[in-house]
Structure I
Amino acid sequence: MNIALFGGTFDPIHAGHLRAAEAAARKFRLDRVLLVPSGNPPHKYRDRLTLFHHRFAMVALACAGDARFVASLLEAPRPDGRPHFSIDTARAVKRSLSPHDHLFFLLGADAFLDLPHWKEYRRLLQTANFIVVSRPAFSSHEIWKTVPRSLLRSARGTASPEKIRMKRTTLHVLRGVDVPVASRDIREAIRAGRRVTGLVPPLVEQYIVKEGLYRPARTGPTR
């Protein structure tokens, strides 16, 4: 089987996330895409994230329309509040697979450029094949510079605009995916009272409205 990990805060999950997952599944013949909401992400420990059960529920609703997509609790919050690191999640999934299965790690280009700040990022690059979703006008050279030379299969013939071959894994650049909005834009639009129809899946939009997510906190009358 071909299985991909697609992590993020998903606050909320939106159409761009699904387009990236759909394009990756189509091009790389993925049998499963595990969408993994981050419970205690180390890179956003100071941010005020929407409660995990809401973010997981929205991911589960977004996955309802495609049997290949699975909402995962791999990074559900721990009782002691310890953060989840991608290398630990990837190792756990890798151990559950057979030797004939292939593990991919799906993420956006901006997140990939931040990879050197992740825990054991060199080992992560050797644990899974990578699918990097490029944005318009993004240079593959930036991705190339992020990969340590020591991990390359050879000094020559290892890189192309779409693929970088490493000693144990391969990095693929996925182009042509339109991601017109960010989660932050959606939160701001809702706070401003604007509709987000089309920017999030219909079931997710219904959930946001039902639960009153992202709206300004109400203040009681002054006495």
Structure II
Amino acid sequence: MHDRQVDPDTEARQWLLERVLEETRETAELTGLDTLSSQVREAIAAVPRHRFVLPAQQEWAYIDRPLPIGCGQTISQPFIVALMTELLAPGPEDTVLEVGTGSGYQAAILARLVRQVYSLERIPELANVASQRLQALGVGNVEVRTGDGIQGWEEHAPFDGIIVTAAAGEVPPVLVQQLKPGGRLVIPVGPPNRTQDLRVLEKDPQGMVRSRSVLPVVFVPLV
């Protein structure tokens, strides 16, 4: 009998998931989360992160840390991607807006959990490459557009959830307006090149917004 062959990329993704779960437990006092939902765990384990990094970064693709992707931008640390996804609480019939496509990795994670993702990226080169990556992986429920994320995407609003992958000096009012009642907005808020505050904003059925701080983070600035 032959030993069962295991895809090394599958092993690497599983190893990464274990690191993400470990950090989730370690930060539970701050985040209120000591684990991740089965849906988010499965998405982290399924998406091939090495397909979203530069060739020179391939050997570090499954280490739990951010990596440069060019144009002064980064692919976020997998733990932060998982945490923000969990905080968004996405559902299978949701329509979600992502501000800051970057590499396309966060969009690929969300695509496994929701009906449709609309993703905005201000840098045309990154938007084009991310779109090509997603198409190559057969991800058909993500639409990427080059545009100003601070203005949201009015054509497809309102959204069940909005996730912002760059730090804003303050929460953009337009994004709050484009959030459905009952929806969540997950966003890092704070000055550039310094520690920022990861926040979750929830809009109740009456349109009132409640905000809570989750974790200190460091993101590239939202421009």
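Each reported figure results from applying straightforward, stated rules to the coordinates on display, with no laboratory input. Predicted model, so just to flag it, every value in this text is computed and none were measured. Cβ atoms are built from the backbone, for glycine too; each structure is taken alone.
Some values worked out for this structure:
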quantity: Given 27, 20, 18 for semi-axes √(5λ) of the Cα gyration tensor in Å, calculated: source structure among I, II; calculated: II
quantity: Structures I, II, by distance in nm of label points 7 Å out along Cα→Cβ at positions 138 and 162: label with the highest value; calculated: II
quantity: Which entry (I, II) yields the derived value 14 for relative contact order in percent (Cα under 8 Å, 6 or more apart); calculated: II
quantity: Computed 4.0 for distance in nm of label points 7 Å out along Cα→Cβ at positions 18 and 178 - originating structure among I, II; calculated: II
quantity: Origin of the value 5.1, where distance in nm of label points 7 Å out along Cα→Cβ at positions 10 and 170 was derived from one of I, II; calculated: II
quantity: Source structure (of I, II) for mean count of other Cβ atoms within 10 Å over residues 26-33, computed value 12.8; calculated: II
